[in-house]
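Below: a set of structures, written as structure tokens.
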Structure I
Amino acid sequence: MQEVKFTLGSRLLHGLDEIGGYLRVHRRTAWRWIHEQALPAMQTPAGTWITSTHLIDLWILAANQVQMEAKRKEKHFKDLIERTQ
């Protein structure tokens, strides 16, 4: 497994345009990911969405780990089924 190092260079992102820009997706996609995929962001009292690049990076890594674990389990169960047939 590759080791990932984070620096203190995390930036605060203000608004869906900046968040989407960092993720390289449209602002509507960023909003949808906040609501449907638990993208870590919060809405200020003024209504602006904010997050940090560090939080987004951690979210991406966590989602990748979940995906890899699901694939590993799927392969394990397929192997089990093949052995029992």
Structure II
Amino acid sequence: MIVIWIPTPLRVFTEGHKEVVIQGETVGAALRELASRYPALRKHLYDEQGALRPFVNVFRNQEDVRTLQGELTPLNEGDRLRIVPSIAGG
């Protein structure tokens, strides 16, 4: 069981759930399962070519998956994923 934490702005696309339990052997598999379960969320995570959008940051436990193996980062039972969208301002 993998728990994915959903940030507040994206919860409208997950029926208000702040956490979703998913199965997946990699970060990419877990995110694809999440997007499959909540299709309206897909366009906020992936671009038209199916790549994870650059402003979507994903952490496995406390580590940014970009510093690991990206979407190929393996997951273990009990891991927690956190989706953190970048915030622009100025």
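One of I, II was used to compute helix-only ellipticity at 222 nm (-39500 (n - 2.57) for each DSSP H run of 4 or more, over all residues; to 500), and the result was -20000. Which label is that?
Traced to structure I.
When relative contact order in percent (Cα under 8 Å, 6 or more apart) is compared over structures I, II, which one is greatest?
Once relative contact order in percent (Cα under 8 Å, 6 or more apart) is worked out for each structure, II has the highest.
With distance in nm of label points 7 Å out along Cα→Cβ at positions 45 and 77 computed per structure, which member of I, II shows the largest figure?
When distance in nm of label points 7 Å out along Cα→Cβ at positions 45 and 77 is calculated for I, II, structure I comes out on top.
Between structures I, II, where is percent of Cα pairs over 15 Å apart highest?
Once percent of Cα pairs over 15 Å apart is tallied for I, II, the winner is I.
Which of I, II yields 2.6 for distance in nm of label points 7 Å out along Cα→Cβ at positions 21 and 69, as computed?
Of the structures listed, the value fits II.
Comparing structures I, II by distance in nm of label points 7 Å out along Cα→Cβ at positions 29 and 53, which one has the largest value?
Largest value of distance in nm of label points 7 Å out along Cα→Cβ at positions 29 and 53: II.
Each reported figure results from applying straightforward, stated rules to the coordinates on display, with no laboratory input. Computed from a predicted structure; not experimentally measured. Cβ atoms are built from the backbone, for glycine too; each structure is taken alone.
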